[in-house]
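Asker: What follows is a set of structures to go through.
Computed from the coordinates by the stated procedures, all read-outs in this text should not be read as laboratory data. Nothing here was measured: the structure is a model prediction, and the numbers come from that model. Cβ atoms are built from the backbone, for glycine too; each structure is taken alone.
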Structure I
Amino acid sequence: MWYNLRIMWRNRRRTIIVLILLAALFLLVILPVWLSMRKTQTCFDAKQNQNESGVDCGGSCTLMCKGTVKGLKVVWAKMFPIRHGAYDVVAYVENPNSSAGAPRLPYTAKLFDAEGVVIAERRGETFAAPNERFAIFVGNMLSGEKVPVKGTIEIGTEFVWVKTDTPKKELAVEDKVLVGTDNVPKLSALLVNSELDVLRDIEVTVVVYDVTGAAVAVSSTKVGKIDRKGSERLFFTWPKPLTYVAETEKCETPVDIVLALDRSGSMASDGANPPQPLTAAKQAASAFVDRLTAVDQVAYISFATEASNPLDQPLTSETARLKKPIESTVIEKGSTQYTNIGDAIRRSVNELATLRANEAARPIIVLLTDGIPTRPIDPQTGEDKEYPATYARQMANEAKAQDVSIYTIGLGDEVESDFLAEISTSPEYYYKAASGEELGEIYQEIATAICKKGPSVIEIIPRVNTLSLPTP
């Protein structure tokens, strides 16, 4: 019996040992070999497997097969001269795909001469978000002494499309103001981040179109960062006047304008007979009035230590009535005449709120000064150091809160340009004149900004690249 038990235990032990050896063989040899020979199906194995539409594209893969994606459309391409031998080249591109984008989009900008020969070339890279219309801007391309007749941007073919449902980062554009189209065009706008995230590396392009739909000016800038729910003021300038087809040369809507003219003692600093620059300022103001239309109204107020009260001329559509009060403006003698800009703005706003004002008209103040505010005196301290400027800012802010547009003109070297730009509706509403000889042109430029029908469309395109290439 004991012998039989020993045989049974010996056989069982052999079986266990054999099983252990077989398991070890499987774990150490067979399984690794099998795993090494078996490749998991992926979107990066250079094979069309899984549910792919092509090799590593379509189906569950992020990369999209080119045959399933609509091509990019170049709506227009154009060059814009900026100075002798230098040009900006722009292409307006449309991505018609609602769920496909290109994280890295190569392009080549070219300038051609009259014989079709490429005289300048530059390569670059951008991106194309889903369902997006955007501009590719290539600035300051140099042609040397050769004269280009055409500029193009060619999009390369060696790029990939990726599938994405990531929503586009929303950036709103507000307060677009274009002034100086007949002289030195300046455009300002406010870029607002409505997202909850901080946005970085923002590319912003502006395209200005005339009434025919032709692009007449393009510019571009970059914004490094905008905080969540934050904003950034943008500024664009062009070195030459804009040439465009406008619907009309008359005001889109009627305007009610108050002309405010400084008659403080310094307005005779360039000569007393006749007083200069006061005389040149009066002549320019009178010429400005002649540019207004029959549906417009204009008032006139002069100011020194205080603004004239009552006004030199209340609001009227009979612009010829302003000639006499403007011509009659003199510098008062017998006492020092200070500069009270705040009072001039306050009384101008009051006039724009009277029953004489046209409810359908746009209220505007055009203020000229050759100095800094020196009145009124602070009623609390009796001092005149900071209070005159503070009071002027307060009056200007109250005017802006009532949708009154403020244009300011700084005459001579004694003005504080930063202050006058601050109390203006925006910095583009401030004009600097070195002397009285420049006032006629500046008043004409303001009249154009107020009354001329501007370009038909100002399109500002902010872009943030949220696309990325897939990685294994």
Structure II
Amino acid sequence: MVTPVILWFRQDLRLSDQAALIAAAREAPVIPIYVLDDAAPRQWKMGGAARWWLHHSLKDLEERLRAKGSRLILRHGDSAEQLAAVAKESGAERVHALRHYEPWWRNAEKGVGKRLDLCLHDGGLLLPPGAVRTGGGGAYRIYTPFARAVMEHMPPAAPAAPARAPARIDAPSRWPDSDSLADWALLPEKPDWAARFSEDWTPGEEEARRRVEDFVEHVGAYDAIRNLPSEEGTSRLSPHLHFGEVSPAYVWHHMADAPGDATVFLKELIWRDYAHTQICALPAYGSQNAREAFDAMPWRDLREAKADFTAWKKGRTGYPIVDAGMRQLWATGWMHNRVRMIAASFLIKHLLIDWRHGAKWFWDTLVDADYANNSVNWQWVAGSGVDANIFSRIMAPLTQSEKFDAADYIRQWVPELAHLDDKAIHDPDAHDARPRDYPPKCIGHREGRERALAAQRQSKG
């Protein structure tokens, strides 16, 4: 009897361009397993929207494995303990997996490595953290020189065609026990706040690749329309990339070969690598200011700011572009990237609420909630990040809304304003056009800006 090997899935739910699967399948019969480890991340336990995605992605992965003569084992609990238990049941001694860089996954890898022969493979990023270094041999802290260095190593290596996905995956002589996906209760029921998600999203590897193919035709126009919320100008690949349903190398090769100049979009993939490099250097990036000077910032106590925070979460701030974004987020689990920046800046600077409260809300409501991207992006907006916007550069939501032609976007997500013309819809109060069922501004732009700058001055003593 041939001893099987374990294939440990995490945020890499695909069979193509999967180095861990390729290595495992060449070696022995394979036991694919996903462990729902809610304890290891602690406060970064997967949020509700991401759990919806996970349910459907695991279902898709199981179907694809079955088509290749295999299946997916599900376990719930500590990763090291569950993998050790499966190894004991099956006689397996070796585990193959892709590397991950969230602090809890790095700790879990250490735990698994102490019990079993853990073979880690690259494939979640364009380049593994540390692959590019400064002239002094250190890690890059600033994005622009990091991006230039990464570009020198591009395009990323692509696996030979026969290795993209095994035609068949040999099964063990006996399968270990498995949980039922339904028993994990990953989907919301009462209330089913994700009821509309399926109108916008189809999780899984096949859909990820279809989105890549569709976007190839539009990537040349990405730079021109990516900031226009009313246009469908972004790839919407972020949740597929987060869950590893498609590899960044696959995306890069397809976009680089597309008609038109794809450079701006490709640099978004490099930003993703940059964010993961930062959490390797600063594992607590999601909960601690990267710049210690921000530890003295006099944020409003959330008990005092509760009404404003609730208004922001529900899309009732009186700023149409902010409210449209927050309502899109709640309805679909996603928000246009330009609007994410506007909404985050509004919370941090106009409402003077600590960026960490916003980051946690996004963590729970985004289908693409990614520890590296979410943490680095929020700290970029706040000005507290390693490489960040300066705090005193405060986005003016009303100006941003008009500049980026968000009228139709607002009409879609704030229907009580849909009857307003393009001039009034960005700022109904200024045109005496605010309907009764839409709230007044929770704070004026000038008032919010002056309060934020005063807080900054106070933090500097």
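Asker: As an exercise: Rg and Dmax of the Cα atoms in Å, for residues 218-345 alone, calculated from one structure in I, II, equals 20.0, 59. Which structure is it?
Answerer: Here the read-out was taken from I.
Asker: So, one more: Match the computed value 4.8 of distance in nm of label points 7 Å out along Cα→Cβ at positions 138 and 314 to one of the structures I, II, and report its label.
Answerer: Structure of origin is II.
Asker: When Kirkwood radius over Cα pairs in Å is calculated for each of the structures I, II, which structure yields the highest value?
Answerer: Once Kirkwood radius over Cα pairs in Å is worked out for each structure, I has the highest.
Asker: Which of I, II yields 14 for relative contact order in percent (Cα under 8 Å, 6 or more apart), as computed?
Answerer: I
Asker: Here helix-only ellipticity at 222 nm (-39500 (n - 2.57) for each DSSP H run of 4 or more, over all residues; to 500) was calculated and came to -6500; which of the structures I, II was it taken from?
Answerer: Going through each structure in turn, the value belongs to I.
Asker: Separate question: Here FRET efficiency 1/(1 + (r/R0)^6) of positions 258 and 306 (r between Cβ atoms, R0 = 30 Å, to 0.05) was calculated and came to 1.00; which of the structures I, II was it taken from?
Answerer: I
Asker: Please compute distance in nm of label points 7 Å out along Cα→Cβ at positions 66 and 362 for structures I, II and give me the label with the greatest value.
Answerer: If we compare distance in nm of label points 7 Å out along Cα→Cβ at positions 66 and 362 over I, II, the biggest value is for I.
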